[in-house]
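Since every read-out is calculated from the coordinates, none of them should be taken as a lab result. All values reported here derive from a predicted model rather than from experimental measurement. Cβ atoms are built from the backbone, for glycine too; each structure is taken alone.
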Structure I
Amino acid sequence: MRRDDLADFLRRRREALRPAEVGLPDGSRRRTPGLRREEVAMLTGVSVDYVVRLEQGRGSRPSLQLLTALARALRLSDDERAHLFHLAGHQPPPADGTARLARAGLIRMLDLLGDTPALVLSDLGEALAQNRMALLLYGDHTGLSGPRRHLVYRWFTEPATRAVHPPEKHEHQSRQFVADLRAVAGRRGHDPTVTDLVARLSGASGEFRRLWAEHEVAVRRADRKELLHPRVGRLVLDCETLVTLDQRQMLLVLTPADTETRERLELLSVLGIENFPVSTAGE
């Protein structure tokens with residue numbers, strides 16, 4: 001661990017980041033450029049004292065989980081993120097692991113979208129980042145682990161995941177998930193992550209086995225979704241998908257398709273997250 005270099009790097013990246021880039025107000029009484037240490041602590045879920053010690057070269061060696069949180073909070077690029085891991089004495093995550101860290105540019109886009117629900121997904125349906133409205137709409141899925149981190153796995157193995165969709169839409173949604181997974185499997189070849197996911201789904205769900213055998217292929221693009229939200233009721237949303245050049249991550253943006261949905265989203269924003277349980281619903 002290169003303490004002094006790590007301290008300097010963290011301090012400079014903090015000072016270079018504007019509050020607006022992470023969804024915080026600029027304010028008129030800031031005496032230092034960039035983010036405050038208190039704001040970095042809030043974004044990463046650690047104490048202010050620990051952030052101070054890291055920036056002074058006195059902190060203990062950060063864990064991989066904390067480095068990931070710091071990289072996300074400071075909106076680091078892929079190269080900066082790898083540099084951060086090296087300075088802390090860790091190897092950067094392998095290619096598949098790196099794909100599960102939302103890219104800095106996509107996170108900035110999340111911040112800019114404000115009250116429009118949006119989330120960053122991997123090509124296998126892992127929630128990598130969600131803005132506030134996406135959290136209110138779906139609950140927080142960024143902390144899931146194992147096969148449950150894949151939305152397609154939860155869809156076919158956890159009935160509660162389907163509750164947010166009208167029953168008459170379930171067959172369409174199932175086919176869409178399977179066809180998209182087929183497309184990913186074709187792009188990735190014999191990727192062990194995909195192979196394991198398909199094997200687990202085949203063993204757990206007869207419906208998945210039936211649809212997988214039909215060999216339908218369709219990449220996720222624009223779509224219209226009808227959701228049944230437990231707090232504000234029926235929502236009709238147009239879903240636009242922006243995909244990175246390597247097709248490993250995508251930004252999903254959900255906009256109201258009618259006036260009633262827009263008003264209900266505005267109500268949901270006012271209600272906030274108080275007493276709102278973590279959802280098991282699917283995107």
Structure II
Amino acid sequence: MIDRAGLAGFLRHRRQSVQPEDVGLPRGQRRRTAGLRREEVAALCHMSTDYYARLERERGPQPSEQMVASIAQGLHLSLDERDHLFRLAGHQPPARGAASEHVSPGLLRILDRLTDTPAEVVSELGETLRQTPLGVALTGDATRWTGPERSLGYRWFTDPASRERYRPEDHAYLSRLYASHLRQVVALRGPGSRAARLAELALARSEELRRLWETHEVGLRPGELKHFVHPEVGALELHCQTLLDPEQSHRLLVYTAVPGSESHEKLQLLSVVGAQVLA
């Protein structure tokens with residue numbers, strides 16, 4: 001059963017303890033609210049201000065599991081806080097570990113500060129969980145996919161359009177890389193896992209993957225240098241730095257260009273192009 005009073009109290013306390021800069025928002029000079037405003041939390045959680053306000057006032061319907069997960073992510077809750085929120089809302093907490101899509105507060109704080117840098121948080125199956133605006137401008141909105149298509153590795157072998165933003169001379173190695181990585185994750189997680197089911201679906205659709213799968217190649221590593229082909233600004237040569245959250249098996253990928261290089265200038269142009277698209 002939902003604990004409305006406990007849920008309302010917890011939400012109010014968390015909202016008041018989170019500072020704007022903690023979630024990538026400007027503080028402003030006239031802020032009087034302790035912590036975040038309700039409308040700011042609602043925007044972070046992708047819900048209406050009225051809906052969120054009713055939860056804090058012990059009113060409204062029981063929030064769904066999807067809504068609770070969105071609130072937990074929007075408020076940058078830790079895993080323990082997320083699980084507590086689920087129980088207050090009358091739900092069982094989701095599984096932890098590799099299957100979890102809850103991005104840790106630490107990774108989110110870093111991501112929120114990368115306003116002028118392409119960056120994304122991805123799962124071990126190559127599912128993009130969060131992106132910076134410039135990350136969206138660079139590779140497109142990779143969070144829009146559903147089902148197995150959420151995995152870039154799956155799309156690589158089943159959707160030719162997924163290769164368009166990577167230079168053709170890299171395609172063969174990237175195919176080997178994605179096949180190698182998927183095989184390793186399947187071995188790590190075992191039969192019946194999400195990784196195993198994803199591999200079954202991809203193998204059924206891709207002759208290329210079936211051929212690579214037969215080589216049993218493992219241990220390939222992506223290079224630090226990435227080459228993208230953007231439809232507006234053309235070729236970009238970017239360095240990729242990776243930060244790993246071992247508890248969740250999530251990776252924060254940050255793409256940067258050498259200052260003064262042609263790719264650096266193109267990234268600056270892309271930030272303008274991306275802002276115009278989002279507007």
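Which of I, II yields 2.9 for distance in nm of label points 7 Å out along Cα→Cβ at positions 24 and 248, as computed? Walk me through the intermediate numbers first.
Numbers: I: 2.9; II: 1.3.
The read-out was computed on structure I.
Given a value of 2.2 for distance in nm of label points 7 Å out along Cα→Cβ at positions 128 and 184, point me to the structure among I, II it was derived from.
On the way: I: 1.2; II: 2.2.
Going label by label, the one that fits is II.
In terms of distance in nm of label points 7 Å out along Cα→Cβ at positions 88 and 104, which of structures I, II is highest?
Values: I: 1.6; II: 2.3.
The maximum falls on structure II.
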